[in-house]
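**Student:** See the structures that follow.
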Structure 1
Amino acid sequence: MTFRVESIASEHLTLEILPEMGASVLNLRAASGRPVLRAVNLADVQTSSQCASFTLLPYSNRIRDARFMFGGREVALRVNTKDGLAQHGDVRNRPWQVTRVSERHLRCDFDSRRFGEGHGEAMNWPWAFTARVEYLLHGPHLDTSVTLTNVDTSRMPAGMGLHPYFARLQDGVDPRLGFGAALTYDTDERQLATGGARPVRPDEDYRTPGQIGERQIDRTFTAWDGLARLDWGARSVLLTADNVYSHLVVYTAPDGSLALEPVTHATDAFNLAAQGVSGTDMRTLEPGQSLAGTARITLEGEW
């Protein structure tokens, strides 16, 4: 299948979006052509997993055994991973509608009520919701704004996140990674949190920037200050996020890119909250209520 590509550009950045594939980012490049996010060939895209970034809604990351308790009842989802989990929500591989596009601004909308009953695979989520993602280029910045709205008749658990894969090597240089997060989670063999957050150990602490080197990372941090930087010396990229993004997932991907994911809650937050674990930041949206936030990617130096 060949996907339609929507492009916007400024004097500093060019952004390519695939509306039919979750309104995911195909490529983000500096005006020089240098990749900011990992470089993606359209012909290689089969799912959003091959894209440069995708949106996580109506929850982020993993749910243990694809089930959780909410409002006194068990919610069972379809398993969508090899190890028996529900992962990354259910909008990233579905078509979104382009509702506004200009030279530097692209807006896409999603309505879960459009699916099922003869209109594609039913949503893997028992509540009706709408979502909006807006991409805005201005100066050396890309702003990505996400809004999730409960349009059901009952309250629903909610969360969201972004999953950008940053191009790690620049001119053969591995960057210094720095971000302010004081807490992290212990996890099991499926990368599921086993309890509440704990203080970071020295080898997990990036408040003093350092190179990743050969380390393999798949870890969720919290008490995050909303800032993360990759610094190659001649250039750097800064990720900033609104306070709603209280957690940061850091993942060294097999292809050599680095995922820095601003998310609103802990991995498996719904189950942890049901067990009485505090600080997971699970949200509950009343009918008509929205959850919203913006994250920004900024270029610094010689791109």
Structure 2
Amino acid sequence: MFSFLRRGPSGFSWFSTAEEVTKGIDGSGLTAIVTGASSGIGAETSRVLALRGVHIVMAVRNLSAGTTVREAILKEVSSAKVDVMELDLASMASVRKFASEFSSLNLPLNILINNAGVMATPFTLSQDGIELQFATNHLGHFLLTHLLLENMKNTSRKSKIEGRIVNLSSTGHSFPYSEGIRFDKINDKSGYNSIYAYGQSKLSNILHAHELCRRLKEEEIEITANSVHPGAIITNLLRYHSFIDVLSRTVGRLVLKNVQQGAATTCYVALHPQMKGVSGKYFSDCNIVEPSDKAKDPELAKKLWEFSLGLIA
């Protein structure tokens, strides 16, 4: 009943914070991109990795908010290397622009944290005419990873340091539409359900990481790809459901993680030495857990990959 109180095989638990799981780790010489870094888990992930010496590129939709976070990090860690760049994952043009501008900086890329996301939004289409949750949570990150992967491969080869890709998923991946991914109805407003659509996008995050892992292993590239469930956390993700949002910020404070705890699994998978060589796994509370059956379906992962390639072509 109280299993969440116990530390798992990693030595960490539900209560562990991002600072705790990275204590003593030197990230100097590493460069990481963190999407959605202007608030919540993304901001805390950026702060803690910067605290460990990692050069952080904050990929944010709101440059003003991102700059405020950057200034707070520099105030705490004056030697930190933190850049802020604009990125709107709901726009493929913005993703391509970000990747091009990052490439022009001639920076290596060791860690890619696909953190940004929206949750249970009303039916909306992205700038490219794709259902917003699928477009933002999955497709934008799929395209971003696709465009940055060659840089990561070159960095890994030259540095002899393992690259790491981390997709933020959710336990919500267990509650998609009945078919898992609605390939033929991605933009179907009539059958839209905001919770199921969220589950579909989070299922896609895991399937993306699994198929990416398979392909990287085939190429014998030293880059791992994993997905994580950060936990139930008090953030602004529930802003479209006011009643639930109010509950989460009041009663929920007794049972939900804070942001410091919420960023722990991301930071653990991205930086901890225990993670060397571990790929294609799903993590919660800094430990490997089993995702849903659909999330372990290799054929569904391959189909999603090809479907996504078609959308970004």
Structure 3
Amino acid sequence: MTVALCTTSHSPLIGLHDPPPEVRAEVDGVLTRARAFVEKFDPQLVVVFAPDHYNGFLYDMMPPFCVGAAASSVGDYGLPAGPLDVDRNAAYAIAKHALAAGVDVAVSEDMQVDHGLVQPLTFLFGSLTAVPVVPVFINCVAEPLGPAVRARLLGTAVGEAVRGLDRRVLVVGSGGLSHDPPVPRLAEAPPEVVERLKRGRNPTREQRAQRESGTVAAAADFAQGEGPYRPLNPDWDDLVLRSLAAGDFGAVDGHDNDWFVTEAGHSAHEVRTWIAAYAALAAQGPYDVRSSYYRPIPEWFAGFATTTALPR
């Protein structure tokens, strides 16, 4: 059994509100090299730690963590829709080990996933079904949130579980880094949005298009320095990248939740997916980062980063 890692930012705005062509080409080159890294590793299973943006997980029942034993993509922002090739046996093995390790995970036999999980699959494999996967949802937007260190404990448990699978396993963390896009928050939302956050699963095509066009418009404002959004924070992003590369998890997950928001925006909590992925890799022993890319891209509302790593 061997484990490799790839972490990457995602953005629903890719292809809809792009940065200048030279920046887009630079990112495309980085993702192409990450894909080559993955192809060389040739994974037999991919475990994806990812958030959700009120598409599959809503306030009707919001777990902190959930392992998908079956899953399908909602197809938001023009991404592929349909079922993923989920390895149900591996999903249950991971869930059972996590529970035995004291990490409370839910299990879903009908998980819906959005761009947060689908984009890295398209970046690295070009489709939803190229390789068996286990989707692992981490709540990164719906308050109240547990402490970030819980994501590390989850990742460690998953890393221990995959050691027993006797397969080449790629762990993926999808999200971040610093960003503060217009994701609604329950405490501040008007009644109609509160209703959507509780029961808004499976919107109509028109409802989804309206929401997505609003995100594109907000990104246009943000790229021009307008709007009520926190700026990207390259210094904070650098701290995250350096700390995870060094295995210094406490430099990131040792802080309270307010620190993430103050330093890097409400959706900076998505770095929990990176923490979990690196913790899963660390469960195999010392590791080395093989590639690391970073650029703040306001057109995508993100401090955009991609890393790859292998056990030492």
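None of the figures in this text is laboratory data; all of them are computed from the coordinates on show. Fair warning: this is a prediction, and the values are worked out from it, not measured in the lab. Cβ atoms are built from the backbone, for glycine too; each structure is taken alone.
**Student:** Just checking, which of 1, 2, 3 has the largest value of mean projected area of the Cα convex hull in nm², for residues 12-91 alone?
**Tutor:** 3
**Student:** Of structures 1, 2, 3, which gives 0.10 when FRET efficiency 1/(1 + (r/R0)^6) of positions 204 and 284 (r between Cβ atoms, R0 = 30 Å, to 0.05) is computed from the coordinates?
**Tutor:** 3
**Student:** Assuming 8.1 is mean projected area of the Cα convex hull in nm², for residues 60-163 alone as calculated from a single structure, say which of 1, 2, 3 it is.
**Tutor:** Going label by label, the one that fits is 1.
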